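Pasting the structures here.
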Structure I
Amino acid sequence: MIIQSRLPGIGTSIFAVMSKMATEHGAINLSQGFPDFQVDPVIIDLVHRFMKEGHNQYAPMPGAPALRNVIAEVLSKTYNQSIHPETDITVTAGGTEALYATIAAFVHEGDEVIVFDPAYDSYDPAIRLNGGVPVHINLHYPEFSIDWEEVRSRITPRTRMILINTPHNPSGAVLSSHDLHKLEEIAEEHDLLVLSDEVYERIIFDDIRHESVLHYPVLAKRSIAIFSFGKTFHATGWKIGYAVAPEKLSAEIRKTHQFITFAVNTPVQLALAEYMRNPDHYLHLGNFYQRKRDYFLQGIKGSSFEPIECHGSYFQTLSYRSITNLPDKEMAIDLVKNHAIASIPVSVFYNDKTDNRLLRFCFAKNEATLDQAISILRKL
């Protein structure tokens with residue numbers, strides 16, 4: 001049988017590749033973005049309770065009402081916006097499905113979607129699978145900032161959507177209020193949709209405000225904001241996220257979501273609904289991860305690695321320019337095979353494979369794990 005691939009040239013995700021190599025070589029895995037500490041026992045007990053009580057069948061397609069109600073309350077308090085739980089929130093199988101369902105809902109054959117590189121690796125394939133044309137614009141290194149005049153110059157009559165990500169994976173950069181005002185201006189002028197990947201909304205540092213599209217009423221009317229419980233509650237394997245958008249946009253997202261996933265794990269949804277009623281479970285997350293970032297940076301201080309400023313997410317990008325001229329993929333492989341530590345080469349997040357000799361390390365780890373990693377990195 002002759003197979004005509006819809007994604008020629010796409011292999012296994014770099015995250016799976018590096019994690020597999022880490023296992024094979026007994027390496028410390030700071031590559032894939034998942035914590036190595038336990039989920040709060042309180043929420044584990046809640047999931048068990050709802051399972052034992054018999055909540056094991058399909059949830060409503062848009063999400064369990066109890067969960068959507070709590071999400072609406074939290075968002076309204078956080079962003080001072082009126083979010084309707086019945087019409088504006090769709091619970092999805094992780095942030096990645098929320099992104100895909102949104103792109104599938106709005107991107108037509110030949111539509112252009114502006115993507116900022118380095119970018120999370122699901123964006124480009126999701127656009128292409130739905131007939132869209134990704135338009136890649138590189139963020140300015142080393143700040144990983146957006147040149148909005150360049151964005152203006154790349155807009156055409158076929159531009160349908162701009163996709164942003166803040167806090168940013170892989171760099172840890174965050175967008176400012178100036179960025180959001182510029183985005184709002186451009187989106188209004190050209191009648192564009194905005195897809196905003198905000199899965200690290202609670203993981204932001206240095207007393208910086210998370211600049212969500214939901215903070216800006218005019219922008220929010222044409223935006224879809226994507227969030228993730230897996231990131232917020234250290235449970236990436238549960239794969240539960242949600243999309244927030246005005247009623248007319250949400251209605252279209254639900255049309256695609258129902259045929260991609262239909263409904264998400266019922267007992268986990270109900271457990272999250274109850275768990276989120278206590279604000280202490282999510283309000284201090286930024287401080288928690290900032291301590292981990294600072295611990296990691298303090299540990300490698302004086303080493304040959306140069307950290308790039310990180311104000312959010314749980315990733316720290318390090319430059320190794322003073323160590324070797326190896327391309328970043330080769331450097332990442334060398335670290336796994338010869339030094340027993342796994343990272344992600346940042347060039348894989350670029351469509352044009354820009355290589356600034358950067359590696360991304362996940363610091364969502366126990367101090368014991370970070371200590372081992374620090375010991376290895378200081379020797380290089």
Structure II
Amino acid sequence: MTLPRLAIDLGKIEHNARTLVARLARSGITVTSVTKAILGDPEIAAGLLGSGVSGLGDSRIENIEKMRRAGIKSEIALIRTPMLSQIDRVVRHADMSFNTELDVIAALSSAAKKANKMHGVVLMVELGDLREGVMPDDIVKTVGAMLCLPNIVFKGIGANLACLSGISPGEANMTTLSELADSIDAKFGPITDIVSGGNSANIEWALSGADTGRINNLRLGEAILFGREALHRQPIDGLHQDAMELVAEVIEAKIKPSLPWGVIAQNAFGEINQSSDRGPTSRVIVAVGRQDIDPTGLRPPPGFEILGASSDHLVLDAGSNHVCVGDEITFQINYSAFLRAMTSPFVGQVLATQANHGYSRQQTSAAFVP
């Protein structure tokens with residue numbers, strides 16, 4: 001079986017999605033499931049759709065094209081402002097896109113008219129995180145300009161918080177977004193169908209019982225995949241936090257000193273060694289490194305401690321655990337480490353689906369073939 005590999009439990013992901021869809025529905029909020037971390041995997045996407053999400057969203061047109069080739073026909077949104085160089089592909093494969101620039105929307109209009117298609121647009125509003133969005137004072141004017149463009153359908157507005165500057169969603173900024181939707185409708189009529197409040201960072205607010213106003217959609221990735229909200233990474237009650245695991249193979253197991261010797265300078269990543277002397281230790285190397293994962297996003301089994309990582313090696317203190325070359329070690333993994341591992345061509349994936357009190361496994365080899 002491929003090593004290193006991600007073990008992905010589709011049954012747990014589906015449970016998380018179903019649970020969040022049901023809980024958010026009580027507040028009139030639908031869920032767009034974000035598929036970028038799973039690289040648009042069609043089987044996982046189909047499982048998410050079967051769990052009741054209203055549609056799919058991805059930041060890469062390549063992932064959307066993969067899902068379309070696999071026969072996914074549901075509504076899919078490109079949730080990053082389209083690149084001008086990819087406009088034709090966006091119009092061909094995405095039902096809608098999230099936008100901030102009128103020049104890009106005009107290009108979408110031209111491409112959609114040429115393709116004899118209608119393309120939906122959600123305008124992103126800047127609410128303080130300073131990643132992307134039209135400034136609030138400009139939103140009504142921007143909608144007015146957009147409504148003059150042929151083959152473009154204004155779908156609504158959205159916001160993104162916590163991704164860049166860590167600004168938390170809450171009553172103030174969510175109320176602002178709702179009021180902007182009201183302002184648009186007051187000017188142009190009831191045209192704002194979607195008010196997409198944000199991402200997994202919005203979960204705590206959305207489930208708090210607060211008045212959610214006009215917010216009727218969230219774009220969820222981390223909350224579904226890892227069962228955690230994205231502000232403090234606290235577990236969401238009733239959700240699985242272990243739907244994904246990383247399995248790596250031991251390539252060295254030796255007793256070594258705990259302190260390096262010689263003149264210490266920077267390592268390959270510009271860091272200075274800060275080890276303390278703990279005497280001889282059982283040091284284990286597994287065949288995965290920073291090229292494949294974010295080592296700070298891994299949690300080893302009990303009794304193991306991650307000491308450091310280079311490009312290709314992850315070094316652990318095995319403590320009193322007996323470890324041999326060829327053994328497999330399974331790590332819990334967070335969003336950051338999972339995202340990098342999924343993108344690495346050297347990490348395979350094994351998809352597990354719960355059935356009849358057991359598991360059926362589908363092997364997906366790593367993309368790299370020596």
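Suppose you compute relative contact order in percent (Cα under 8 Å, 6 or more apart) for every structure in I, II: which one lands on 25? Derived from I, not from the others. Which one of I, II has helix-only ellipticity at 222 nm (-39500 (n - 2.57) for each DSSP H run of 4 or more, over all residues; to 500), as calculated from the coordinates, equal to -7500? Label of the source structure: II. A value of -0.55, -0.65, -0.86 for log10 I(q)/I(0) by the Debye sum over Cα atoms at q = 0.11, 0.12, 0.14 Å⁻¹, for residues 152-311 alone, calculated from one of I, II, originates in structure I.
Here Cα extents along the principal axes in Å, for residues 96-191 alone was derived from just one of the structures I, II, and that gives 33, 28, 18; the source is I. Check the numbers for distance in nm of label points 7 Å out along Cα→Cβ at positions 40 and 272 across I, II and tell me which is largest. Of structures I, II, the maximum of distance in nm of label points 7 Å out along Cα→Cβ at positions 40 and 272 occurs in II.
Set I, II, criterion mean projected area of the Cα convex hull in nm²: the highest-scoring structure is II.
Laboratory data are not the source of any read-out in this text; all were calculated from the coordinates shown. Every value quoted in this text rests on a predicted model; they were computed, and no experiment measured them. Cβ atoms are built from the backbone, for glycine too; each structure is taken alone.
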